[in-house]
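Please go over the structures that come below.
Every number here is computed from the coordinates shown, using simple stated rules; none is lab data. This is a predicted model, so every value here is computed, not measured. Cβ atoms are built from the backbone, for glycine too; each structure is taken alone.
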Structure I
Amino acid sequence: MTAAATTGDYCSASERIHSPTRSRTAKIRLNSLQVEGSTVYNPERLQKLKAEFLGRDISLSDLYQTANQITQLYREDGYVLSQALVPEQTIRDGVARIQVIEGFVERVDFTGAPQEQLNRLKRFEEKIVGARPLNVRSLERYLLLANDFAGIQAQGVLSPGNSVGASILTVNVKYNPTNKLEVNSRSSSSVGPLQSQTAQLLNSLTGSGEQITVSQATTPIDPRELTATGIGVSVPIGYEGLRFAFNGDYTNVRPGKDLSQYDINGNTYSASLGVAYPLIRSRASNLSISGAFDWSNRAVTTRFTGTQETLSEERLRVLRAGVNFNQIDVGGAWQGNIQVSQGISDLGATTEGTAAKPLSRSSGSAAFTKLNLHLIRQQSLPGGLSLQLAGAAQITGNSLLVSEQFSLGGDEFGRAFDPSQVLGDSGYALRAELQRQFAYKVGRQRFAVTQPYIFYDYGQVFRKHTSAAEHSQDTLSSVGLRVRQSLNDSFSLQAELGFPLMRTDSNFNRDPRIFVTLKGSF
C-alpha cells in the first residue's frame, strides 16, 4: 500500500519568508503585535513567541522572524499547508500585524478509480475537505485508510488551489493483484513435502471496499494427503478503519509414507468472527486493536485395526484480543503484536476426554488463558547490510491441547526442521538474520532483486503435566542460508539450505535440508 502527499508550491518546513533589505536597518518601537487568522492556537500560546520583542525597538527583520517562528510552530504540529505572513501595512503607535493563512484542501480529484468505487472514496473527500486547517496526520490517515480498501492502491499529490490557503488533492488510484500462489517444499514427508497454496481475492465487488478470499491448499504429488479450503470475508464499517472479518476453513489430512499403514484421517472445521480498528494510521507508525471469537472442531481417527477408532477429538471455543503495531525510525523498523487468548468451556466446547474419544493431550484443557508475544526489529547496517532480529513467546499456566500449544519448526523458527516438530504449553524462540539486497537492471526496463542472507534460530518449549512420552522442556536450534530472487514483477523464488543443530526431544537427522519456495501475486 502506498500513500504519499506533496505540498506543491507551498513552503516546506525549512523555507522562510524574507524581509526586504531595507527592513534590516529600519527600527520601530513594538507596543503590540496582533496575530490574525489563527484558530489552532490560543493567544497565550502565541504570546510566548511575541514576548521577546514587545516593548523594544526592533527591525522589520525581527517581525519577519516572528512570522517564521509561527509558521514553524504550525509545521511542527503537522499543519504543513499553513503559513504566517507579514502583510503590507502601515505601522502606527507601535502596533504591527501578522496574518496566518491556515491551509486546507478545497477539493479531492480521484483519477483511475472505477465508478463503483467513487461513491465510497468520495466519503474520504468529505473527511479531508472538512479538516480545516488540514493536519498532515489527518491527510495521511485517510489516504492510508483508502489504501486499506480491498484492491486499492492510492497515492495523493497536493497542488495549489483557487483561493487563499487552498490546495487541491489529486488521488491516483490503481489496483493490487487479485490472485496469490505459493508452492513450497517445507512440509513433512508424510504430508508433502511439496505443498501448494492458492488464493483468489475478490475485491470490492459491491463497491463497498470488501474483500472475499477463497483459498485452497493441497499436496500436488498425492492430493489425498492434504485437502484444505477456506473462505474469508473482510468488510469495512464506516470510514475510520473499523473492519469486520469472518473466516471459515475445512482441512482434511491423510498422512502418507510411513504413516499410510495406520490409515489416519484428520478433519478440522473452524470459523472465526472478528473486528479490528486502527488507533493510529500513518506511514511512520501504526497501532491497531482487534478482537475475535474462534470456533473449531477437530477429530483424528484410524482404521489400523480394520475398524474406525478415534485417536483424538476436541472442540475449542476461544476469545482473543490483540494489539498490533509497527514503527519506522532512522535506523530501521519495529513490528510486533500482543495477543491474549481465553478458552471457554461453554458453547459446546470439550470439557473432558473419554476412552472412546480421548483428547489430543490427556492433561490438556479447552478452558485456558495464554499470552502470545511477537517482535521483529529490522536494523540497517553499513555497507548495504541489514540485520533482522525476531522473537516470539507464549506464556500460560495451563496444560494446553495440541492446537493451542507453542510450536518450533518451520519457516519462522526452527527453519531446518519440519513444521511443529516440537510443541509445548509455554515457550520462546529467537532468530537473527544478516541480509544484503542487490538490485540490478535486467534488459532495458525491468529491475531484479537478489537477497541472500544467513540465519540462526533457537527456541525452547516447556510443558505442564507431562505424559510418560514427554519431557518437561525441549530445545530446537538451526542455522542456514537463504537466497530470495525476484523472477519478474509478479513472482519470486526462494532457496534455502538449513542445518539442524539441536533437538532434545528425540534423536534427529543432522543432514542438511534443502527447501524451495515459489511465490506469486497476479
Structure II
Amino acid sequence: MDRKLDSSLSSRERIQGVFDQLESIKSICRVPSISVGIIHEGKVLFQGSVGLRDVEEEQPADENTVYMLGSCSKMFLAAAVGILVDKGVMSWDDPIQKHVPDFNPLGDPEIGERATIRNALSHTTGLGRPQTVAWGPNGCAVVDESSFVQLLNHAQTEDQEGPRFRRKQYYYSNQAYAVVALAVQNVSGSRYSDFLEENIFKPLGMHDTVAGDRGIEACHNKAHGYAKLQDGSFTKIDTSSWTDDKNSPNLAPAGIRSSVKDMLIWLTALLDSQRNEGAGNRAIRELSSIWKAQADIGPDLAYCLGWYRGHLPSPGFGGISINYRTFSHDPDSYLEKYVIGRESPRKTFIGHSGNIAGFACSTYVFPETSSAVVAMANGLDLGDAADFAVKLFTQALLDSKPAVDIVELAKQEATHHERFFEGMLLDWLKFRDVGPREPDIENFVGTYEGFSIRINVFIREETGRLAFNFNSLEKSECDLEFYCKDDEFEIYSFMPLKRDEWLSRGMMDWDNYAVGLFYFTRDEDTGEVDALCWLYEPVEPMAWFMKSN
C-alpha cells in the first residue's frame, strides 16, 4: 500500500486518503472500534469511525459514541482547579493539606506540609504509585473514598537517591491526582462529578460527557470495553469501579466518559480560550497556567497540569501512551523511521493519552494552526490504537514530511506487546521452584493488615486451595498457587499465566511477574506465619502486611 501523502491535496482530502488505514490499525491492535475527530483552523474538519461499540449487539461506533477517557480525564481535573483559582478560593500553590487536612504521607512529613496542588497535577509530589493496591484485580476498587487518603498516606515517598519530593522529581502518580479531586470537593462543596457537570459539561454543551455512572445506563450509544481472546472472540471488561461517582479518587484520574463530538466541543473551547485568555468561556479559566511546562520528562518534553507538551518532530509525540516498546527496543531505528515531521517546520503539541483496561484515548492540540486531533478505542490489547490513529491523522492534517508508515509502526508495536507477556511468563517460570513440598496451607489462613487495607487469605471450599481477597470484596478474589520457598519466604503466586486472563481481568498494570507474588514470613520463635510482603510496584520497596490475631 502506498503510504505517501500528496501535498497538492487539501487537508480534508489528505485525511480522507488515509482513512482506510484506520481499519488496519483496528485489526492490528485487536480492538472492536476506533472513533476519530479533527479540528483545523478552529473548526471541525472531520469525524469518522470504524468498527463496533457493542460487539454482541453488532452496534457500530460513531462520533456520538461514549468511550472511557482513561488518563485524558486528568485535563478536566486541571480545568476544575483552574475555575476555583479564577474564583479566588484556591491557589495552584496551596498546600494539598490546606484543603485535605488528613493528607500526611508517613514516609516524608515534608510532603504533607509543603506539597502543593501544582505538585500533584505535575506529578512532582514524590508520592509513590500504589495503583495495584487501590485498583485491584478484576477492575475492583479496593478502597472507598472515605479510606483513600489513609491509603495514600502509606505510599512510598523515596527511591535509591532518597526522598523524591525534595528533588521535585517527576514521578507519574494517578493517586496524587485523586487527592486533588477531594480538594475540589472540599473547596466547592459539591461532589466532583457534580462540579464538572455544572461548571464545564453543561456550559459547553457537552451532553454526551459523563462523570460517574448516573445516567450512563440510559445512554443508547455507549462503547463497551473489550479484550480480544486468542480464539478471536471479544469479552467485556468490567470498568464500573473507575466510573463510580461515589468514589471521586477513582473517577478523577481515569473515569470520565465522553464522545468524539463532545471532545471536539471541548478542544474548540480550549483553542478559543487560548486566543482570548481572560475573556473566553467561563468553563475554561487559567489555561496559560494549565498549559505551562512544569516538569521536564524528556528531551524537549514537559509535563504541564493534566497535559504534557513538546514539539514536532519528536519521538515523545505519544510518549504517555503504552506505545513505547518499539522505541525502547531500537531507539536509533525508531528515530530514523517513525518520528513524524522530521523534515517539516517545528510545531508545538499539547496533549495526553489515556490507557485503561478496555479503553484508549489520545487527545492533542496544535496551537499554531488552531488544530486538534482526538481518537478513542474500546480495547487495549496489542498497543494503543487511539495513539496510532492520532499519529496517522496528525501527519495527514499537517502534511508532515517525510510520510511515516503508521500501519507498519503499529505492526512493530503489536509484536513487542505480544512478546512482552511471553517474556513475563518466562520470567515467572524461570524463578519458580516446585521442588520443595508445599507447607500446611491452614497456617496461612488469616487477615493481613497494612497500607490501610486488609488481605484476607482463606481456603476456597470448592477447590481446597488457598485464595485471597482485598477488604473482603468478592470481586477482588484470586487463587493462590504455591510458587517457591527460600530461607526467608514462602511465596505464593496469583499472577495470571494466560494472556487472555491477564487482559480480561483488567490486570495490565500487573506488568511484572513479581507484582503477582505474596511473600509470607514466619515468626522465628513460634514458626507460625505472621506476615506477608507484596512488591506491588517493582521499583519501590516491598509493602508489609502483618497477620492480625
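I have 4, 18, 28, 27, 16, 6, 1, 0, 0 for P(r) over Cα pairs in 10 Å bins from 0, in percent, calculated from one of the structures I, II. Which structure is it?
II
When relative contact order in percent (Cα under 8 Å, 6 or more apart) is computed for each of I, II, which one produces 18?
Details: I: 8; II: 18.
Here the read-out was taken from II.
With FRET efficiency 1/(1 + (r/R0)^6) of positions 413 and 453 (r between Cβ atoms, R0 = 25 Å, to 0.05) coming out at 0.95, pick the structure among I, II it was computed from.
The read-out was computed on structure I.
Here FRET efficiency 1/(1 + (r/R0)^6) of positions 245 and 509 (r between Cβ atoms, R0 = 35 Å, to 0.05) was calculated and came to 0.30; which of the structures I, II was it taken from?
Numbers: I: 0.30; II: 0.95.
Source structure: I.
Match the computed value 3.5 of distance in nm of label points 7 Å out along Cα→Cβ at positions 253 and 437 to one of the structures I, II, and report its label.
Clearly, the read-out refers to I.
Of the structures labelled I, II, one was used to calculate distance in nm of label points 7 Å out along Cα→Cβ at positions 477 and 501, giving 1.5. Name it. Don't skip to the answer; put the middle values down first.
Numbers: I: 0.5; II: 1.5.
Derived from II, not from the others.
Kindly point out which one of I, II the value -8500 was derived from, the read-out being helix-only ellipticity at 222 nm (-39500 (n - 2.57) for each DSSP H run of 4 or more, over all residues; to 500).
Corresponding structure: II.
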